[in-house]
1. Name the one structure among 1, 2 that Kirkwood radius over Cα pairs in Å of 17.4 was derived from.
2. Taking 22 as the value of relative contact order in percent (Cα under 8 Å, 6 or more apart) derived from one of the structures shown (1, 2), identify that structure.
3. Say we calculate Kirkwood radius over Cα pairs in Å, for residues 51-90 alone for every structure; which of 1, 2 gives the highest result?
Structure 1
Amino acid sequence: MLQSDNRNLPFDLLDIGQCRYVPTLELQEELVAKRKMGSIRDTVIFVEHEPVFTLGRNAKEENVLLSREEIEKRGVDVVEIGRGGDVTYHGPGQAVVYPIIDLKARGKGVLWYVNSLEQIVIEVLSDFGIVAEGGREDRGVWIGNDKIAALGVRITRGVTMHGFALNVKLDMQPYSWIVPCGIYGKGVTSMTLSKQEVGIDEVKKAIVRHFTEVIYD
């Protein structure tokens with residue numbers, strides 16, 4: 001688990017380690033309500049989820065290739081949520097980042113925010129010698145035709161929730177049980193598949209650094 005002195009950051013950092021999806025969603029909702037009231041600072045949650053498929057508002061059932069019963073037998077949860085996008089997978093070895101940020105107070109909009117999240121991931125990957133790109137019609141961060149980081153956000157009254165998931169070192173098999181993000185003919189990859197062995201704590205430290213530079217500079 002990454003430890004940080006929040007006094008040195010322009011936001012509070014909360015690393016909750018490995019956790020199932022629903023309790024993390026409930027934590028996000030609680031923090032969003034507090035941020036809207038102004039009772040907390042901007043907050044960034046780090047988590048590694050236990051295996052789960054999440055279905056966004058636009059998810060199509062046909063993009064889940066197995067029955068719910070078959071998926072649950074394989075130890076994977078299925079959760080329908082309020083972010084944008086289709087179906088994606090979260091699991092151990094993936095750096096999941098949920099920023100709870102008041103964009104309205106900073107005079108920033110949705111497009112700026114989504115572009116900024118992509119930029120953060122691209123710069124983190126560059127630190128590890130991996131060249132990637134964003135800004136596509138299919139949002140997220142890509143290495144060629146393989147997605148390495150998925151984005152999905154929800155913004156209410158200017159406050160963000162959900163965020164991005166960067167594949168560091170994880171079991172890729174569950175991706176074969178879905179059509180990731182509802183995109184046919186393209187694949188998924190991870191940092192270790194793309195370049196080298198890398199520790200998730202190293203990646204988290206790079207995320208904190210670039211998140212601070214991109215969002216708060």
Structure 2
Amino acid sequence: MGQHIDFARPDGGKTKGYLALAGKGRPAVVVIQEWWGLNDQICGVADRFARAGYNALAPDLYKGRVASAADEANHLMEGLDFADATHQDLRGAAAHLKSDSGKIAVMGFCMGGALTIAAAVHAPEFAAGVCFYGIPPKEFADPAKIKIPLQGHFANQDDWCTPQAVNELEKAMIGAGQKPEIHRYDAAHAFANERSDAYDVKCANQAWERMLAFLKKTL
């Protein structure tokens with residue numbers, strides 16, 4: 001359904017990405033990859049958004065590299081400049097969508113979930129955010145500074161994005177006067193990824209429906 005494109009960054013550079021369109025004037029979503037890279041699974045999420053009526057663009061943050069093993073994925077994630085990805089690639093993706101779309105949301109999984117929160121803090125182009133099991137370091141993106149509606153989907157069995165970290169995220173936002181919509185699932189990290197051993201179809205479908213309802217309300 002979609003196609004691979006090049007789009008402009010605010011600094012004048014270019015980033016590749018996967019674009020799936022629902023139609024001119026439709027609301028839009030920037031889809032942020034997991035630590036694996038811009039693989040078929042993430043492109044499939046963009047296509048799924050398009051079928052649901054949203055223009056979607058997934059930036060290629062690893063510049064063409066895709067990991068197939070966890071150690072390789074971790075190496076790529078550790079080598080990513082999160083600030084550059086947030087301020088350049090994600091804001092550039094939003095600007096590209098803006099020409100043909102209405103309001104724009106940002107969402108992502110795992111590493112992409114952490115970057116979703118970073119974008120909610122640092123990128124004024126976004127009207128809403130949906131985070132799946134990822135939280136960035138507070139010194140990079142303080143959740144108390146989020147000013148847009150945020151929905152989060154987190155796993156109760158997660159030793160990376162722990163329940164304690166989720167509680168602290170929620171507490172910080174509520175303390176700042178925000179009303180985050182936080183959902184917790186009796187599942188493991190990556191429960192929404194159908195290619196993961198942790199995939200939980202019931203939780204994944206429930207999270208997707210909750211996300212669509214949230215986006216309909218906020219966009």
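1. Of the options listed, only 1 reproduces it.
2. Numbers: 1: 22; 2: 16.
Source structure: 1.
3. On the way: 1: 10.1; 2: 11.8.
The structure with the largest value is 2.
None of the figures in this text is laboratory data; all of them are computed from the coordinates on show. This one's a predicted model, so the numbers in the text were calculated from it and none came from an experiment.
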